[in-house]
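In the part that follows, the structures are each spelled out as structure tokens.
Read-outs throughout are calculated quantities, based only on the coordinates presented, and are distinct from any laboratory measurement. Small disclaimer: the values here were computed from a predicted structure and weren't measured. Cβ atoms are built from the backbone, for glycine too; each structure is taken alone.
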Structure I
Amino acid sequence: MNHEDLIFTVPTTEYAEEIRAYRQEFLDAGNSMDGTGPLRSYEDPLEWLREVEKYTRPETVPADKVQATQFLCVHKSDGKLLGMLQVRHTFNDYLEKYAGHIGYSVRPSERRKGYAKWMLRQGLDFCRSIGLDRVLISCKAENEASRQTILANGGIYECTVLEPDRNVQLQRYWIDLCKK
């Protein structure tokens, strides 16, 4: 994979049609949209972009959520949206127990090309820049690709927990940001 052809950026209206296509590909595949915030709920990418903007400032974050920064991984050459990653700056009860600081996904047609590992590396750099010393990332117990992505970026397994609302086993990994 040519990393020079990748952009790690915050979403803007310039990517609206790519965001729409990304969402639709996940819906068509019946996949979860991890690391996309509330994208599943927004057919109109411009509405999703407005919602994402609310998460960027503590004074506008929805009441039960935390400040977060959304990122896109895009091909420079053709503008295709390959993946998304969300960094949550702090925890609420749910994030602390289950989801962690970072969520990410790669569009189904672009998997197994190293994009998730690259995105997570960029996300960890951002976490350092906002003062986090370590981050928690979780993945479904059966998601070998995500587990390998986390391990490749320094993840240390802590435990597996049952997320009761979705009845799913989640493996929890910590990454120490002071070591790199």
Structure II
Amino acid sequence: MGPLLAFSRGVDWINEKVGRVADWCVLLACAISAGNAFLRYGLSWSSNAWLEVQWYLFAAVVMLGASYTLFRNEHVRVDLVYGSLGPRGRLWVDVFGFVVFMLPAVILLTWMTWPFFMDSFARNEGSPNAGGLLRWPAKFLLPLGFFLLTLQGLSELIKRIALLRGDLRGEAEVVVEYARPEQ
């Protein structure tokens, strides 16, 4: 289990750093949005590139932030049953969910979005809007984000199996921590 836990720690480290990039993309998107609004309405000047870069940053926030959100155990769950289970029951639900639903879905999405990006990259696809940006960098965020989410899903699966086996004792509360959503 040692090498798998080392892999898990490495994936966690990578996705924590990528999550920080997503955090900065939020701030940058807000600054560009405010600047664009000032230029457009205050000075009657703008460019489609400013609008598109906001969309690209939003895509970066979503696609790069998803794996970080999973790492932080902050994804939304259907808590009808999950909230009433004990820590071991939650671990089993998580293992089942990762193996049956999450990992097959994100592996498929990674595989399906790669040709979508490659086609755009090969054609050096640009925006049809005047002054627009290249499209392939934004399309690259799809396979990258799904790949990172796949890695993080594997990391979370490894941690939960290690907890079930008793290989991780002190970290059990962190991995299976559950807080009912505030209404």
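Miscellaneous remarks
- Origin of the derived value 1.3 (distance in nm of label points 7 Å out along Cα→Cβ at positions 138 and 162; candidates I, II): I
- Answer label among I, II for the case where distance in nm of label points 7 Å out along Cα→Cβ at positions 106 and 130, calculated from the coordinates, equals 4.3: II
- Ranking I, II by relative contact order in percent (Cα under 8 Å, 6 or more apart), the structure that comes out highest: II
- Test item: percent of Cα pairs over 25 Å apart calculated as 30, pick one of I, II: I
- Structures I, II were shown, and helix-only ellipticity at 222 nm (-39500 (n - 2.57) for each DSSP H run of 4 or more, over all residues; to 500) at -24000 was computed from II.
- In this comparison of I, II, the computed figure 0.90 for FRET efficiency 1/(1 + (r/R0)^6) of positions 26 and 122 (r between Cβ atoms, R0 = 30 Å, to 0.05) is attributed to I.
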